[in-house]
Structure I
Amino acid sequence: MATHYDILHTTTYRYREPVSFGQHRVMFRPRDSHDLRVLATDLQVSPQAHVRLIQDPHSNSVALVQPQGQATELTIACSFTIEHVPDPADELSLDPAAEFLPFAYSMQERLDLEHYLRPHHDDPDGTLIRWAHQFLHSDQPNSTRETLTRMNAHINQSLTYQARDEEGTQTPLETLAVGGGSCRDYALLMMEAARRLGIATRFVSGYLYDAMLDTGVQEPGESIVGAGATHAWLQAYLPGAGWVAFDPTNNLMGSGRLIRVGVARDPAFAPPIAGSWFGEADAYEGMDVVVKVTRRRK
């Protein structure tokens, strides 16, 4: 059943004196697909700005925003209305050849998935590969889906979630060492571990629907973290099912509450906003981010 959502994402940067701005790359617009359709969009920038829309190498929609003049605040407000028809992860059948680990992608798939199969972060002592191997059985076949499900749940249950507004992502080894991290850190850890098991993965940024933040009523058996800001998770490419979403922050699978905006082979290539400003080194005072995801009622 299709669900309609209204999304408002506002970011405000504050400075103690007027500064000028370089170009900002804004990745907020949800990705159209069979399960998600964008019905309306709006982008407001203050101070006035010149805006161009492009698609990056991953076909993400990117707004190139060039603010004009100087200001003590830069506000970028994006709003969207979408229609969402999620695919439950457990109802997507895998190709028989990919049901158990290890499996091999076809030659054509490997050509397209090369950058999603190759680990992007070092593991000099084999710490991450040993961590990944704990989810494999030694005495029975390893179901591909069940292995990823166990890894997804383990990250959620064994690590401590820590919201973080600062840019950047911890390496997988840092996340294991400190025993926790943000949604970006969780996603990257699972991505890199799954790649070491031969599974292609990619980073996803977007939004997470939380009924508690929308209606003030928590749905039975539900405890959601990471909403109220941009959220991050991963997708694993499973032959027969395609890109399947895993959110280790909330131990979710499938796209039921997840609204895609951007995908990339590494979190560094999918920041919601990236840009520059020019002024005194100590002029920057901070930023405020407000994200509201509201489900429309019939």
Structure II
Amino acid sequence: MLDGRVVIVTGGGRGLGRAHCIELARAGATVVVNDLGVGIRGEATEESPAEQVVAEIKGMGGTAIADGTSVTDFEGMGALVARTVEQFGDLHGVVNNAGFLRDRMLAAMSEDEFDAIIAVHLKGTFNLTRHACTYWRDAKKAGKKVSGRIVSTTSGAGLFGNVGQVNYGSAKSGIATMMLLTALEMERYGVTANAVSPIAATRMLATVGREADESGAWDKLDPANMSPVVAWLVSEEAGWFSGQVLRVDGNVVSRVQTWTIAESFNSKSGEAVTIEEVGLGLRKMLGAAPRGLGG
């Protein structure tokens, strides 16, 4: 399905990103494996996981190159897009997956712990997305055929909240919104934008709710379960699907709704709600009003 398509994957050296790269290559894509090789808290390491994934893809008969540019580098991401187009002739998709964790309760979280997570997840997603969109916009204006695809990784912490992850959850919520807005802006240029939310034992959550299984049986928490969804989203066939969040739980794919209006209450006067009406109105709205209080 992906023969001839060129895709950049950030954080592609390990875990979820590695699984995406392998699946994309299996489906025929040329893959640019971007990964700094940092640890799960963003600490420097001497490992080169991107090169290992490239070697694995080449061993399968696929085409891939490694890249070590930081997603937090705005100009660097622009140069990555330019190099990719120069080497392979085009760019068809980007998968924003790079990230790490610095969990801490809000009252104890440092400014650096907040800024670092926002920089790699939210700004990192913006940096590559922005430069890819500029390339596709200019190509479309030049009369070229454009089939651009953006897939970004959000999470349950960003969609539903999670204690101890104000930084990470805020970034992931922002990514989901960024994809909605990007989809609206880029539709005219032949570009789609979607977000994916895995329920899986990713590298950052490798031991959560998971026990070792050496039987060879299918693993519901395997990050690779999401990769076929990502691969389809970067295909030309997926051009009709945009501005959505898909949550993948094992073999179940669900669409997550954006913010919607739920319960409401209105003032008795038909004009602005008074301060006296707010407390009772909210209790009634949520079914928590004391008995006997009506009207």
With semi-axes √(5λ) of the Cα gyration tensor in Å derived from the coordinates and found to be 38, 24, 19, which of I, II does the value describe? II
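On distance in nm of label points 7 Å out along Cα→Cβ at positions 162 and 274, which of the structures labelled I, II is highest? Working shown, then result.
Working: I: 2.4; II: 4.6.
If we compare distance in nm of label points 7 Å out along Cα→Cβ at positions 162 and 274 over I, II, the biggest value is for II.
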For which of the structures I, II does the calculation of relative contact order in percent (Cα under 8 Å, 6 or more apart) return 29? I
When percent of Cα pairs over 21 Å apart, for residues 66-137 alone is calculated, the result is 65; to which of the structures I, II does this value belong? I
Source structure (of I, II) for FRET efficiency 1/(1 + (r/R0)^6) of positions 130 and 250 (r between Cβ atoms, R0 = 25 Å, to 0.05), computed value 0.15: II
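Thinking of I, II, which structure, once helix-only ellipticity at 222 nm (-39500 (n - 2.57) for each DSSP H run of 4 or more, over all residues; to 500) is computed, gives back -11000? Walk me through the numbers before you get to the answer.
Working: I: -5500; II: -11000.
Going through each structure in turn, the value belongs to II.
Distance in nm of label points 7 Å out along Cα→Cβ at positions 18 and 178 was computed and gave 2.5; which structure, I, II, did it come from? Don't skip to the end; give the middle numbers.
Numbers: I: 3.9; II: 2.5.
Among I, II, the structure yielding 2.5 for distance in nm of label points 7 Å out along Cα→Cβ at positions 18 and 178 is II.
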Taking distance in nm of label points 7 Å out along Cα→Cβ at positions 170 and 186 as the criterion, which structure among I, II has the greatest value? II
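Taken together, the values in this text are just the output of simple stated rules run on the coordinates, not laboratory data. The structure presented is a predicted model; accordingly, all values stated were derived computationally and were not measured. Cβ atoms are built from the backbone, for glycine too; each structure is taken alone.
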